[in-house]
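J.: Multiple structures are listed underneath, in structure tokens.
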Structure 1
Amino acid sequence: MNLCPEELPDSWESVSISVISEINPKLDKKLFEDELEVSFVPMPAVGAEDGKINTQELRTFGQVKKGYTAFSEGDVLFAKITPCMENGKMAVVPSLRNGLGFGSTEFHVLRSYKGILPEWIYYYVSSKLFRIEAEHNMTGAVGQRRVPAPWLAGTNIPLPPLNEQHRIVAKIEELFSELDKGIESLTTAKAQLQVYRQSLLKHAFEGKLTEQWRKDHQDELESTDELLARIQDEREARYQQQVADWQESVKQWEESGKEGRKPKQPTAFSSFRSLDNEDVSGFSDLPKNWVYTRFENLIEYVTSGSRGWAKYYDESGAKFIRAQNLKYDRLDLSDIAYVALPDSVEGRRTLINDKDLLITITGANVTKTAYVNGDIGEAYVSQHVALTRLINTDMAQYVHWYLIASTEGRRQLERSAYGAGKPGLNLDNIKDVIIPISSVSECKAITQQLSEKLSVIDEQILEIDIALKKSEALRQSILKKAFSGQLVSQDPNDEPASELLKHIAVEKAELEAQAKQAKAASRKPRKKTTAA
């Protein structure tokens, strides 16, 4: 596979990686004692896209001589298995205990010949372009796909003169160092904004954010008894509205000759769930006019999606909301699936409305929650998502902020999700969440203040993310220039790469001769047989 630029400087060559390095060199294990300490490098010890490698862990040679990959100082480690390869787990091996290391069998080892800088190989095989091509050439079953050694060995790499290799590597490291400083500053700023974001949410649900508002709006505050009574009144009013709607639907059904199924009578809400002191033990103290209540008391409807939606997938139709659409605690429709549903399908009960809350209940994104802000058209949720509809939908944004606050609702959901076994939530876990509430006016004031302040923070975080993406693009641009001969100037006095290849050919011939001699010396002489 030729990934080299079409045009290279005259003093450069394009060669396969196996010409300038030995792929997965063998180790003569007879040369080492079992008690010898060596460095041990499991896959997690190699950083992703940063070339860092932790060699602090030690083992004895006897412990690792079987079942692990051997390597030496200056070798290049290349993670061959998915997703480690795609994540950029590659590095030049630094100093090792007794000059020897062992690690995961999921590493390919590239040992450069004399005149080839290992850093030159590392920067090439760790580049985004190379990894994309390597991914396309992986073999094996899903989840266990690997980069084959023959593909790695046969892929071309541009080769400059040795002196130019030194100049290019030095320039790359200089530019990357400056780039890394900028990335570090951006990452620190982003982390600080995220901390500030959570601090705002915490203060909001402790009543600190609207402390002045309460002083200015004493006439709009409710006592805790009035709060709880209002919630119960809203529940009863909503149920009576459901009954009235049902009665009207039945009337229309009868007038149409009872065509189709009879409308289903609404189920009465469960009994109002009160809290005692033990229930809220460990929770923050609330202002005078606030009260804690179970989420269930605020909910009109909570359900999760049905199984078996795969047969309804289509190129267009109703939107199908999956867990990945909620992974940022907001509704992300950029990677949306579509379904075409028959009218009789049971899953139509999960039709999404404006101001619904969607909560991930299984998988890696468990507890991630989105607020449906506006009409998104016909849409349904998958079995991995719970759909929650509040009685007073004006409270939905307020509740959403609470559920994504790390020290508040999210903490409660995570405790339920990660309690035992596979991470997951059931509908009762959602109903059980304890939420602080105040008067309708104050909850609206909190929602408004949070929306204003958090939108500013989110815009700043977005700007940082854009800058980080530009930094990564710049990193790849630097590598592209480096491997096309455009990063530093050429020196006509440098010995061309063609001469370097001749030296390598001599070195390889000498190594092969030495290997043959060693193999011959290791053979035991055959015993002569004599006739009886």
Structure 2
Amino acid sequence: MLTCFLLFLSSVAAQQGLVAEPFRLSNSPDVNNVKLSWNTANSNASTYQVQRKPNGSRSYSTIATVTGNTYDDYELPLSKFTYRVSSAEGISNDVQVATFSPKAADYGTYDNTQVSSYLRKSDIQEHGLYYQYNYVENGTGIFYIQEQSSKDGYEFTGGRTVMTSQTICASIDNDLCHLERVTFQQHPKTGEIVMWGHLENTLNYNLAQVACASGQPGGAWTFHGTYRPLGYDSRDMTVFVDDDSEHSAYLISAVGVNTNMTIMQLTSNWTAVDKLVNTVYIKQYREAPAMVKVDGIYYLFTSRAAGWYPSQPLYITTKSIASTWSDGRAPADPATYSSQSGGITTFGTSSAMLSDRWGANWSPVDGANREYMLPISFSSDGEGFAYYNFYQKTGYRQSSSSTGDQTGVFGIQSGKILSVGKPVTVNPAGGTSIADVNDGVYDDSAAYFVPSGYPFTLTVDLGESSNITQVDLTTRMIQGSETYYQFTVLGSTDGINYETIGDASKNTQVGYIPVFISDPESYRYIQVNVTHIINTHNGNEATYFGGIIEYTVYGY
């Protein structure tokens, strides 16, 4: 009987996979806060006890009891801490986190609220020089592959053309085409740079081919052709290189007009497709694949095919690429924070999701296309668990020196989360599931509040006055009928007299709307006044698609 009980607890623990990531508050230079997230998809527990153990201690203490699946632990000493989450159904895995004080010279800052860039040392090196490769196009079907060199791996000069569209597009009518999702990787044995990309003509999206070329840094390049790999139509794609002794490489692509996703092994020199290894995400219409391997577990992140609009992110895991993969799980909120799951980059041993916000392609247009940089936290417990959060800004390590216990990428949060579990009132009264609106669950698309009428207000009583820095709405999203919410944010010290502190009355961003308060002042009551819910495709009111997944207030 005891054996059966322990096996049950082990199963539950795997389901409650816990991850932790250190982050910085914007009013402090130290990365001395920890954000915890855990999987509750198969849990019926009503509450969770968050437990912490300081470095060197043998025992845990309970620091919070919550109903959601997230918790922020603030203003910790600079040390190491171990966390776990327990409930009536079991105990999660342990996770250890180190807080630290980053050296300003070692870290850069990426701004997720505007077009931003980051500086990362190239990992391509030959002849005492560093190299980087760029896909450069003019938007008319003419492009070239550019090689640049550097002495330090950061500042690059020159612009040698190693291949042109005239060569790559030779088999295409009018010799006009373009590449998407272009990858450049250096083969550790041959030293060659191998380029793969998704190739389409300039007229439509029907070619669905891949293109491959390769060459030595500083030397001549060879074109290896364009084709449908193993006969499959291939659209969004990536190349993943394993850390096995053979440096096995895999072409992962959306096939069957995005119906499925195939994993094909490349030849030993990476310049051709060898064989089909697996088919995953069957009939799930996923795209933008990105794979990483952490502690022996493979994670394959994707976005839902939704044109240019925000879509639900998923990831699947396995310990063997050719074997069965897990079911899809959500690593973020249902709208990927108003973006699409994209590529993954690494800083030391840390990873960040570079999600795509295609605002220039929305209707109406919402700014330039850009990327978010979202730190990913992993847990190797059970099947593996991953999560990434949105931050106003992200710190990332530029230096190539050892990070020790310091993470290579961390979020910079505008303030402490003040609203989880606090009393919320709605006007007009009524509606469904008001408890869902600030329970600390951001990733459950089926758990949302629906008001009894429109327009409506939501007012949270924080219990005491705080300087308000940010207010977020995470909203229900119906694919193909995506909506944007327009609202204002008001603050009050007495619950009677309100003044406007934030304005999203002209917002056109879908699914997730952060409002940053430019001049924070102290308020106890924070109210959002939702005036419009509009279908982004036709501009019509669409209150029948209304729903608030989470209403979050930040401050100090």
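Just so it is clear, none of the values below were taken in a lab; they were calculated from the coordinates. Worth saying up front: this structure is predicted, and the values here are computed from it rather than measured. Cβ atoms are built from the backbone, for glycine too; each structure is taken alone.
J.: Identify the structure, out of 1, 2, from whose coordinates mean count of other Cβ atoms within 10 Å over residues 280-287 was calculated to give 12.5.
T.: The correct label is 1.
J.: Quick check for you: by relative contact order in percent (Cα under 8 Å, 6 or more apart), which of 1, 2 is greatest?
T.: Answer by largest value of relative contact order in percent (Cα under 8 Å, 6 or more apart): 1.
J.: A further question on this structure: Computing distance in nm of label points 7 Å out along Cα→Cβ at positions 224 and 248 for each of 1, 2, which one ends up highest?
T.: Top value of distance in nm of label points 7 Å out along Cα→Cβ at positions 224 and 248, among 1, 2, belongs to structure 1.
J.: Tell me which of 1, 2 gives 58 when you compute percent of Cα pairs over 17 Å apart, for residues 16-63 alone.
T.: Comparing all candidates, it corresponds to 1.
J.: Figure out for me which of the structures 1, 2 the number -1000 belongs to, where helix-only ellipticity at 222 nm (-39500 (n - 2.57) for each DSSP H run of 4 or more, over all residues; to 500) was derived from the coordinates.
T.: It must be structure 2, since only it matches.
J.: Here Cα extents along the principal axes in Å was calculated and came to 105, 68, 51; which of the structures 1, 2 was it taken from?
T.: Here the read-out was taken from 1.
J.: Matching task: 11.9, 34 is the computed value of Rg and Dmax of the Cα atoms in Å, for residues 368-415 alone. Pick the structure from 1, 2.
T.: 1
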